[in-house]
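Bear in mind these aren't lab numbers, they're just calculated from the coordinates by the rules spelled out. Owing to the predicted nature of the structure, the values given are computational and were not obtained by experimental measurement. Cβ atoms are built from the backbone, for glycine too; each structure is taken alone.
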Structure P
């Protein structure tokens, strides 16, 4: 999840509140999220509260603004009747914004949503206090808001496939074109060894920051931008990597194969834009160097968290690369297209579980087909902060707790998480590390300035073996 949106200042939120505003009520706690608790907007010093109070109203305002800007284009495409859809969606978004600010309860879905049965079952099973935005688990409230937003389009007459965030993802890719050129030249002809693997993995982890940083960086005469080691030094990302299990991931991928079994990697993607380009760069490296026989790219079924990747984003990105005027970029586009045509890189079957509110330890019960698919991979790589939160259940663990413990039995295969830290959900850190970071900056967990590459093996605990035997 990326922060493309403009945050609405807290002082401006009175416009959405009114006399019955309950999101600042006295039953909320003026403090941080306690240890061993679910993240929730009820804690006013948490990032969850800030997101619900400020960021989400800004996102909804952005949806309204984009619909208005696209109005003439949509009318030209669908005719004047589309204006009725636009008015109804704008009204629905404004009501949702008011419901959020007044801390009202979640409502069941009653329209054409393909996953409404799963969502409604989840919502009706929540205890009543946990059905309100600021009292619910942050993961539940945030996922509900994004799911509800897209339902307005799904239930319209003309705009069922409209992605109100598409322009942001497209513009991010276009703005990072200098970084794309630099990175393609610097990674051309890389050896298929661990050092190259790790550099591409780290670039992939930090891709959001790297694209902006390198596109605006003025290289000195002594700095060759086509040298990948120079890019590593310019980025200085290693200093902010709190956990680096890249060697364990490399060893996992290079273990001997049983009976010449096909080696598959599941890559559960995060953002589109420049990040999706770096995803392709990493996945092409895996396939071309025969580290993986096939990579399955998991994308979202609907527009999600502003910048998350959908099938449309993949198609647009490949087309953008393929038809670019720069030979390095178009050549890379042809390579991606060829590997996708050969089914070396594929889009995995679409699952609405990725856009649901449940933590991943519930996957085996709620989406058995998806879980079973993951068991056929050598490793599943989960990218991004939201996937990390779902892996850990949006729970404040002790930061020194082992990664495998925090997965709570989610063991379909070997698991790797790559993530920049944007909230309080953390685990697997060395003793004393968090205290040292807090002394330097007490808000270090919110800025995305630190990263994690965490790996755990499916054979490390018996729970993984037990689940594996159910599928044999």
Structure Q
């Protein structure tokens, strides 16, 4: 058979597909996956405190449109599509923890449906059902859904683009190709790293005929062209990646932890996916590439160039692990398959519980902070921050502590730094600080044992010379220290 006559890569072997019960509606698994995932993700979605990145979202979308767009002139231009969406959303829904996270919950629910559809198309209805269960209950799904950041939306469009590519290899209509290009472009707009899924898509179409490969290249090229302005503009803004550490062996554990919501759960999921890969078939290569190639590319770039690696940046890969794991689980006896699915769910249970605690998002627990001030605040109290560069403790205080019990931010000028748009401009005013009878220091819990060691010298001079420490309260990631005069 010549290359032009070869069947496309995406047509699964009929012998590999479990029999489908035609009496069941075709959308049972996808709709069930979306509903189940939405229910699981909504449980406790408003409980964890907003962590630093989510506070950045809150800060950006809480400003006027003009003020928000001024952020993009110096930082976070690659976040512009997400911030625009969230600004419009919060105008209607508000900025509570649940309201900020609800778009991600809806996106991850839709991604669950698309993942189940893709698994069903490839490996049969039972695989679609298993994929639905795995997707809904793997902890990384909940953690991604309960995050006021663009990762869940990127996951949705990555899976949707892959599903549509499967469709276009069969239908080859212009509308289908347009849908694929749009989904791919949206995936890249909401997170540029998502375009690394093109590695898997290339493997998917490479054995198709020439017309298929040309149309894919044109569609992928169009998506890249749409996202190119964001990439070019973002290349000159390094603030959002400057904090990334150099890669090390610990990042392997970090990848497992992010993927499974814990190293154990991640290892179990990957083990089942590897079992699926060993089953062979034409889809093995694209699934492996979808699962592993994005992480490998970012790690390699980080080794030889700028630091770009973080497990969150490849969250769009986890549906590939789910689909690969669903394949063998769907082909074994129902009892064994059920036991194995239960093992995955139980391995992730501690991560589910931890993610839904008050400090489940990297320790930020706004409720505990508010409770401290409800007990300890007195009229006339002032607040100071260790460094004016520490913008997130100030945002956390503003977000979680009502004005009636919030110490006065006596050094804040009320405007943001033009070069560091999340940071409030402070004035150097020892007299304003020392006018307070009590001063609260809000800082990270970790770091120096001496809460004043890293503070700007003039602030330290005021506090050491005129005040004494009277109490400390740990509220997850943040520590509150109260100084009283004398």
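Assorted remarks:
- Comparison across structures P, Q (criterion: distance in nm of label points 7 Å out along Cα→Cβ at positions 123 and 363) gives the highest value for Q.
- Computed 4.2 for distance in nm of label points 7 Å out along Cα→Cβ at positions 59 and 195 - originating structure among P, Q: P
- Here Cα Rg over 2.2 N^0.38 Å was derived from just one of the structures P, Q, and that gives 1.08; the source is Q.
- For 1.9 (distance in nm of label points 7 Å out along Cα→Cβ at positions 35 and 115, calculated) the corresponding structure among P, Q: Q
- Among candidates P, Q, the computation of helix-only ellipticity at 222 nm (-39500 (n - 2.57) for each DSSP H run of 4 or more, over all residues; to 500) that gave -19000 used structure Q.
- Which entry (P, Q) yields the derived value 20, 55, 22, 3 for P(r) over Cα pairs in 10 Å bins from 0, in percent, for residues 387-458 alone: P
- Parent structure of the calculated result 4.2, given that distance in nm of label points 7 Å out along Cα→Cβ at positions 75 and 443 is the read-out and P, Q the choices: P
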